Structure P
Amino acid sequence: MNVTREGGAVVRSLVPDLSRLLVATVGAGASVGFLAPLTGEDATAWWRERAELAAAGRLAVWTARDGDRILGTIGLVPADKANSRHRAEIVKLMVHPDARGRGVGRLLLSTAERDAARDGVTLLHLDTETDSPAERLYRSCGWTRAGVVPDYATNTDGELRPTTIYYKRLPPPGGDGA
């Protein structure tokens, strides 16, 4: 398995594959901001927007691949305010249902963390559906639970669910620990 940070032009070229991944992820019940059933057209439109953000430097995208097949993806959104350049948000960690349990999510997350630290980010944050498999992953990777927001978003079936907010401190540039 190979994890690669993709530039905007590559993300554009991967839109069909990334759209299929998104549809499969939502179809398997992952709460990543969409309701089921998610159409290929809607997934494609969403990924096209992400490709433009990546091209503009407002989103970093990594893919995990086994050969030509995309097994998963993760995004990182850098803060856009002058007083928060030290932080970024992890967004849309997705692993294809067929690839779950193989360490894909853990590898994507650790790669994004490492690259963020290398780029000078010292604080990451994210949100995830409370009691989801993703929440267990974040805790096992050293993320700290900041709190729970009730009825934050709906799951793929449209049922209101709580969301847990997490953060992780990264070592400062040239530092040796958080």
Structure Q
Amino acid sequence: MTHIAVVDNHGQFTHLEQRALRDMGVDVELIDNTTPPAEIEADGLVLSGGPDMDDIGNCPDYLDLDVPVLGICLGMQLIADELGGRVGGGEYGGYADVTVEILDDEDPLVGSLAPETRVWASHADEVKEVPEGFACTATSDVCGVEAMSDTERDLYGVQWHPEVAHTEEGEEVFENFLAVCERAAPTQ
């Protein structure tokens, strides 16, 4: 069974990420972002959202664990920031219901979603430029980079919150990430 660690960046929806995965039958644990990387044994990591880019603990080191990573909101921003992208303040600010356009129907994370889908997202901060090796895979009228993927390194991010009821196809995002983790898992 696939084991996922949800990294707690002290966001208000982190417990919902863990619950959504648990409700899907996933072996999931919630870990603090100060957990030493050597103590993490997981087939994939979810970097949760959170209020503060200055409070990301060991998250940059987790990108070197050679397991798939899904960054949600702040989690996506820290991936971009750490790997050479650019993050800045959003023009529209707080939480809102947003229609995103999927740009790559072959993308393992968001490609199976409807060409336009409704999501719940915060745009206080957002990725302005994706790092080298990443592709922007979803956009909206509110934010140029709503999702990004580096399929070579299995690093993914969404600006929106797939774990909340306001997001139409949130469970499918998690299912797609689990498929990436299963594909990437070493054979025994």
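Each reported figure results from applying straightforward, stated rules to the coordinates on display, with no laboratory input. In this text, all values refer to a predicted model and were calculated from it rather than measured experimentally. Cβ atoms are built from the backbone, for glycine too; each structure is taken alone.
Hey, mean count of other Cβ atoms within 10 Å over residues 24-31 derived from one of P, Q reads 15.8; which structure? Checking each candidate, the match is Q. A value of -6000 was computed for helix-only ellipticity at 222 nm (-39500 (n - 2.57) for each DSSP H run of 4 or more, over all residues; to 500); which of P, Q is the source structure? The read-out was computed on structure Q. Assuming 0.91 is Cα Rg over 2.2 N^0.38 Å as calculated from a single structure, say which of P, Q it is. Derived from the structure labelled Q. Here the criterion is FRET efficiency 1/(1 + (r/R0)^6) of positions 64 and 120 (r between Cβ atoms, R0 = 25 Å, to 0.05), and among P, Q the highest value is seen for P.
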